[in-house]
Every structure is written in structure tokens, then in C-alpha cells.
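Some structures are shown below for you to check.
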Structure 1
Amino acid sequence: MKRAFVFPGQGAQYVGMGKDFFPLAKEVFQEADDVLSQGLSRLIFEGLENELTKTKNSQTAIFVVSMAMLHVLQKQLPDVVPSVVAGLSLGEYTALCASGRLSFKETLLLVQKRAQFMNEACEKVPGTMAVVLGLDEKTVQGAVHNIPEVWVANYNCPGQIVISGTEAGVNAGTESLKAAGAKRVLPLQVHGAFHSGLMQSAQDALAPFIQKANFRDSTVELVMNVPGNFVVSDDIRKNLISQVTNSVRWEQGIRAIETKGIDLYLEIGPGKTLSGMNKKIGCKAPTLSLEKLSDLDVIAKGISCSC
């Protein structure tokens with residue numbers, strides 16, 4: 001069977017996520033606490049929602065929880081391995097770790113830096129985001145093309161595209177998009193203008209750490225956000241760096257994965273956002289989510305039925 005493992009990004013976090021995996025993945029949470037020298041596990045399981053939601057915390061938290069879930073999957077169903085991996089924004093780091101291209105510690109430290117620098121950029125240059133419903137890619141691009149300080153941040157799935165920028169830029173973009181026929185343009189409750197030019201300082205600060213990262217080869221294929229396609233090892237660094245300010249081409253990446261004849265998608269991490277997007281994209285193979293420990297039984301049955 002050809003399986004694709006996909007991992008969620010920032011925004012999927014909630015207090016208590018992954019708690020039922022703790023007994024089987026205690027070492028993952030403990031290592032994260034030790035590496036970061038902070039009580040991340042306590043924040044994840046028992047912390048305040050407004051504290052967990054902060055960019056500097058949510059990114060490391062989602063990465064650690066996703067890897068804990070993967071750890072348990074590997075122990076309980078060792079034959080369930082990916083042919084290809086991908087992740088939405090932050091999830092791209094989880095995909096790199098899951099495919100063996102980076103160690104858990106190396107990835108966690110990179111994610112910590114990314115979270116720190118993006119948090120600082122949000123504080124330095126306030127921004128916002130909005131989701132556009134009911135328009136295609138070209139129409140959205142055309143509607144915001146000449147508006148200053150607004151960018152297309154995410155191509156999630158058909159009829160769902162996200163814009164990002166300053167409040168003034170996003171407001172102007174919203175009016176232009178409504179005039180172009182958008183069904184709705186909804187503001188998102190986010191810390192800042194992710195995947196836009198307002199994140200340039202974060203990208204510049206993160207770049208040296210990515211350049212020094214010890215990436216290894218892997219037989220698992222990788223699809224990345226910036227090209228929305230499969231990449232070779234030599235392109236990983238530049239795509240990971242430019243991802244901070246560039247559009248996430250999730251729909252395009254999933255369509256590239258579809259060409260490989262995938263039999264099953266596994267969304268590993270908090271939430272079921274990617275499963276919903278896959279359905280709207282029209283993936284031929286089913287998408288199963290690993291978010292609760294009980295999901296392992298569903299996955300085991302789904303795999304046996306697909307064989």
C-alpha cells in the first residue's frame with residue numbers, strides 16, 4: 001500500500017490535545033521538556049488556552065504532540081509506514097522529522113526558533129488574516145494584486161483561500177474580493193500576518209539556523225508548501241526558508257501526491273482540518289485521522305479493509 005502521512009499546522013492546538021497518548025509516549029514529552037528547559041507538557045495538558053495559543057508556544061506544542069502520536073502509531077502498527085509525507089506550514093517540520101530527514105531534537109530546536117522569530121515579527125509588525133470562500137485562485141490573485149500590504153497566504157482547497165497582511169491591507173482586500181464575487185470573507189483569529197511579507201524579519205532570522213541544520217537523505221518522498229510539489233534534497237533548505245513569507249500551496253501539493261496512486265492518507269496530529277481539505281480537493285483515497293488513542297483501532301481496520 002502507498003500511504004501519505006500529513007501533519008497539521010498552527011491553529012490546530014487546544015488544551016488537552018494528545019493527553020491520552022502520554023502513557024505510551026511519555027519519553028517524547030519528557031525529551032521535549034528537557035530540550036526546551038520548560039514545562040511544555042504541562043502547558044499542553046493543563047495550561048491556559050490563551051497561553052498555548054501564543055505563536056511561541058503553539059508551534060512547539062503541535063509539533064511535539066504530532067510526533068508523540070506518530071511514536072505510538074509506530075509502536076502499535078509498525079508496518080504502517082509512509083511512501084510520502086507533507087505538512088501544512090509548521091507541519092512541514094513534522095514531515096521532515098517523520099521521514100527521518102531530521103532528528104526529533106534538531107527539529108524541535110528549529111521549530112522553537114521559528115516560533116520565537118515569528119512571534120517577535122507579530123509583535124513588531126501587527127497583521128491579520130482572512131479566509132476567502134467561493135473564489136478560484138486566479139480571481140483571488142487578481143482581486144488583491146494591486147492592493148498594498150496584502151498577500152495570498154494559503155491555497156487550502158477549492159473555494160478556500162487565505163489572505164494575509166496589515167489590517168488596512170486585508171480590509172481593502174476583503175472589499176475587492178467581495179466585489180469579485182466571494183461568497184464570504186471571514187477574519188481569522190490569529191496572532192499576525194503569517195506567510196506574508198510582514199514575516200520577513202522572521203525569515204531572515206531563521207535562515208542561518210536552517211542553513212546549519214543536518215538534513216539526511218530519506219527514501220520517503222517529500223512534498224513541500226512553496227512549490228506545492230515533490231522536492232529533491234537540495235531544495236529543502238531554500239523552500240523551508242522561503243516558506244515563512246511565501247504562500248502555502250496545500251491544494252497543489254495534495255494534487256501532486258494524488259498522481260502517485262496513494263491508497264490511504266493519514267492525518268497525524270490535533271484536529272481534522274487536513275481531512276476536510278482532502279475531501280474538498282477530491283482525493284480518491286480515504287483520509288483517516290490519528291488524534292485520539294482510539295483512532296488506532298479505526299486505522300488498523302481501515303488498513304485491513306484496503307489491503
Structure 2
Amino acid sequence: MRMMMFMMCFAATIAGVVQAGEWELAWSEEFDYEGLPDKNKWDYEEGFIRNQEMQYYTRARQENVRVENGLLIIEGRQEGFSNPKYQPNAKSWQGQRQVAHYTSGSINTLGKVAFQYGRLEVRAKMPQGKGMWPAIWMMGTNRTDVGWPRCGEIDIMEYVGKDPHRIHANNHFANPKIKDKSLRGKAVHKSAGGGKITINEPYKEFHVYAIEWGKRESNFFVDDNRYATFNIDTAGKGPDNPFRKPHYLLLNLAIGGSWGGKVDDGVLPQKYEIDYVRYYKPKTGQQTDSGDGK
């Protein structure tokens with residue numbers, strides 16, 4: 001499918017925060033249907049993907065990802081699931097696992113819609129229990145070309161069940177001082193502009209998790225509370241900065257892994273519930289700080 005690019009490279013530049021009343025809706029997913037997520041908006045990650053996580057991400061399997069009663073449900077389950085990429089002599093951890101003991105879902109907008117600047121918000125309720133690791137995040141659409149972290153990563157919301165009253169945000173990118181573009185991964189990785197906020201029992205109530213992303217800075221919110229700010233130039237000046245390029249959105253529920261930690265099997269299954277995803281741009285003629293980021 002031809003990529004639908006809501007890149008929103010505005011003629012009028014914007015700053016990181018636009019005051020209330022200055023936004024207009026440009027794209028949304030309201031989950032006002034039943035069954036699998038809309039294939040015109042969402043694709044899937046499949047398999048064992050990253051961070052030594054325990055779950056196998058399944059594709060188009062309603063036990064793990066479905067829309068019902070106006071909500072997107074991403075469900076983590078304890079069950080045996082054969083790994084089709086298993087190889088007895090595999091060098092990668094993904095290939096060494098013959099059977100997954102947990103399944104879950106990860107959907108994304110890669111190849112469907114991309115975002116660049118504006119306000120992106122997701123109303124969601126967290127799963128509960130040790131080992132749960134849901135996220136709302138973005139990566140650069142050029143990831144397959146330049147690799148991570150050169151593509152950039154924006155963590156709008158991360159939550160780990162072992163720290164049950166805290167929400168995190170962060171930004172990952174390549175050290176702009178390292179010019180050797182053959183270096184990838186941890187060799188060039190940096191992070192900055194992160195933050196955390198205390199939210200009492202986010203698994204009991206829905207909250208709005210949002211980023212307001214401009215050419216100079218991005219700001220992270222839970223409901224109306226701004227709790228982290230990232231200076232875009234930290235990742236480099238000029239157009240090569242990954243945070244001046246389009247990103248795609250991911251919604252996933254990881255289980256265990258490098259940050260999720262030990263899994264409490266007694267809490268499973270768990271549901272990560274998303275009410276909506278909405279992307280806004282500034283209203284026509286509205287401008288704030290007009291720095292061009294060059």
C-alpha cells in the first residue's frame with residue numbers, strides 16, 4: 001500500500017508547546033468498530049523482537065490484539081506458542097527459543113501513516129503486575145535504512161509493572177559527534193530529555209499520554225501535566241537530526257525483558273486498553289516560537 005504521509009512539514013514552523021485552542025485534528029483512530037485493527041492504519045511486529053523480552057508478538061491474532069467495545073485491546077497471555085524461526089544452532093536469542101511461554105501484540109503505523117511535528121495523544125489504561133511493560137512510542141520511518149538509534153526513538157509513554165505508580169518518557173538517538181555512519185546500536189547510542197511522573201494506579205483509570213513536538217523542543221504530558229522537555233538540538237543541528245524527520249507510531253505490550261524484569265504469572269492474562277489515538281497540527285495561521293532549527 002502506498003504510504004499515507006501526514007508528515008506535516010508546515011510552512012509555518014512551530015515550537016514545542018502550543019497553547020490550548022490552537023490545535024486542529026489531522027488524523028485519528030477512534031476504534032469504533034469490532035475485530036482486528038484497521039489494516040489501512042495498522043501493521044504488526046511479529047516474533048521475538050527486542051530487549052530479551054519473553055513474549056512472542058503474534059500477527060492478526062485476536063487473542064492478543066483486537067478491537068471491542070470501542071477499545072483497542074492488547075492482551076498479554078501465558079501460553080505455549082511455537083517459534084517458527086527456531087533453529088537449534090541459532091546464534092541470535094530470537095532463534096534459540098523453540099517455544100514462547102507468553103504471547104502479546106505490537107501494532108504500528110509503518111507504511112500507513114507517519115508523523116512529523118504537532119501533538120500526538122493516546123488515551124489508555126495500563127495493565128497491572130510485575131513483568132508488564134506497555135509503551136506508546138515512535139521511531140523514524142528510515143529505520144531500515146539507517147538503523148537504530150540513528151533513526152531516532154521517542155518514548156511518549158513507558159510503564160513497568162514493577163514500578164506501579166510511575167510513567168516514563170525518553171528520547172533515544174545517535175551521538176551527533178560520531179560521524180562514522182557504519183556504527184550502529186550501542187556504539188553510538190545516547191538518550192536525553194527523559195522524565196518521569198507519579199500517577200496513582202494508572203491501571204485503574206484511563207489517562208491521556210501526549211507529546212507536543214516542534215522543531216526546537218518536544219514536551220511530554222500526562223493529562224494536563226507537562227513533566228519532561230527535550231531540546232531537539234541535543235541530537236544535532238540541521239536537517240540530519242532524526243527528530244526533524246517523520247516517525248511512525250508503535251503500541252505494544254512487552255512482557256519481561258531487560259526492563260520489564262521478572263514476570264508474575266499469577267497476574268496473567270493482562271489487558272492494555274487504548275481508547276483512541278489522535279494527531280493534531282496547529283490551526284492555520286497559528287505560530288509560536290519560529291526557530292527553524294538550523
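No lab work stands behind these numbers, since they all come straight from the coordinates. None of these values were measured; they are calculated from a predicted model. Cβ atoms are built from the backbone, for glycine too; each structure is taken alone.
Taking 0.85 as the value of FRET efficiency 1/(1 + (r/R0)^6) of positions 76 and 228 (r between Cβ atoms, R0 = 35 Å, to 0.05) derived from one of the structures shown (1, 2), identify that structure. Comparing all candidates, it corresponds to 2. Can you say which of 1, 2 returns -500 when helix-only ellipticity at 222 nm (-39500 (n - 2.57) for each DSSP H run of 4 or more, over all residues; to 500) is computed? Structure of origin is 2.
From which structure (1, 2) was relative contact order in percent (Cα under 8 Å, 6 or more apart) calculated, if the value obtained is 23? Matching structure: 1. When distance in nm of label points 7 Å out along Cα→Cβ at positions 156 and 220 is calculated, the result is 2.5; to which of the structures 1, 2 does this value belong? This value belongs to structure 1. When mean count of other Cβ atoms within 10 Å over residues 28-35 is worked out for each of 1, 2, structure 1 gives the greatest result.
For the read-out distance in nm of label points 7 Å out along Cα→Cβ at positions 148 and 236, a value of 1.8 was computed from one structure; give its label from 1, 2. Attributed to the structure labelled 2.
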